[in-house]
Structure 1
Amino acid sequence: MSMHAPKTLRLARIGLMLGAAFLLGGCTRGMSDLRAWVAHQKSLKGAPIPPLPVIKTFETFTYQDQDKRDPFGPSPVEEQQNNASSGPRPDQNRPKQPLEMFALDSLKMVGTIGTGSHIQALIQDPGGVIHRVTVDEYMGQNYGRVTKVAPDHVDLVELVPNGNGGWMERPASIALGEK
């Protein structure tokens, strides 16, 4: 077997040299056909350029109703409703409750304790701690006040900015086993 190894190695070397010679032979053909094609493409006429479109002149209009209400602004009724001094406002002086440091969608209702008007919701925070919640307690980061505790859900009202410097109420709820 050692006798055939040098012979096969020699044949492999010869095959590689012949392959390299054929590859290099293809590169020496020249670029005359490429130059002819480029010259032919340059001699072709291009498509005609379409003429520029005619610019239409528009009739000018003078707006005469500057003293009237802005049609794109809020109506007088909306201005009164959105006035920052009126409407609901969060109580900044009350102490924050433990569940107010969590986003509402990160809280989970896991059950209830009690019945009737003495029912309490069991709310689990993201850390796994379970809190008892009753009506008029707060939870969530938008000043959410609990308005109803039912066996299968908790209803609350959040105070969110209305975009005009005031606040508006937004209903929210957490369902049992949600998430």
Structure 2
Amino acid sequence: MKQPLARDKLWEIATSQHGFATAQQATDAGIDKQAVQMLVHRGTLERAAHGVYRFPQYPVGEHDNLMLAVLWMRVPEAALSHETALDAYGISDVNPDRIHVTVGKQRRLRRTGGEDYVIHHEDLAPSQVGWWQEIPTVTPTTAVAQCISSGTPTYLMRQALERGHAQGYLKTVERDALAKALEARHDR
């Protein structure tokens, strides 16, 4: 039986990641660095960032920059978070000027090119991370809690609590607990 081509293996990975694949994912799939470089040389792949590649024939989407942000971190637990997650879910009029991504507390990222990202360090439980547009993203409840802790303006947080509840993202008990945390923030 014929072995699948490196291109086909990477394409399979990329189709669930907005057309992107990482060098680590290629290695994990048994594709060596030379094969990846050959795909880049032939124009089958484009370098999107250090260690992240994109198939140029994959349709461009409006959320590609968010997928790239998560993959740029090159750690499996990376997830959109804080104000970026609130904006993604559409439960607040927050308009973050950079993309917020959370990675584990022990991660130390030493690379250039992340000027558009705010990196937060927090160990998230699996129940705190879900998927939005096929991108790992903290749950709305976690995003609201993160934004309360990080000082997002109160009017935006109240809006997130009400919209999040009205749209079914926050259960009543979650909304009420988060509202108490928001009010406690002002009592400090």
Completion exercise
Matching -7500 (helix-only ellipticity at 222 nm (-39500 (n - 2.57) for each DSSP H run of 4 or more, over all residues; to 500), computed) against labels 1, 2 points to structure 1
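When FRET efficiency 1/(1 + (r/R0)^6) of positions 51 and 171 (r between Cβ atoms, R0 = 41 Å, to 0.05) is computed for each of 1, 2, which one produces 0.10? Numbers along the way, then the final one.
On the way: 1: 0.10; 2: 0.60.
Only structure 1 yields this read-out.
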Handout entry: Label whose coordinates, when Cα extents along the principal axes in Å, for residues 43-106 alone is calculated, return 83, 48, 15 (choices 1, 2)
Key = 1
Fill in the blank from the handout: distance in nm of label points 7 Å out along Cα→Cβ at positions 11 and 59: greatest across 1, 2 for structure 1
Exercise for the section: Assuming 0.95 is FRET efficiency 1/(1 + (r/R0)^6) of positions 75 and 139 (r between Cβ atoms, R0 = 30 Å, to 0.05) as calculated from a single structure, say which of 1, 2 it is. Expected result: 2
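State the single structure among 1, 2 that was used to calculate log10 I(q)/I(0) by the Debye sum over Cα atoms at q = 0.09, 0.15, 0.20 Å⁻¹, giving -0.61, -1.01, -1.28. Before the final figure, lay out each step's value.
Values: 1: -0.61, -1.01, -1.28; 2: -0.38, -0.88, -1.31.
Of the structures listed, the value fits 1.
Rule-based calculations on the coordinates, nothing more; no lab input. Note that the structure is predicted; figures quoted are calculated from it, not measured. Cβ atoms are built from the backbone, for glycine too; each structure is taken alone.
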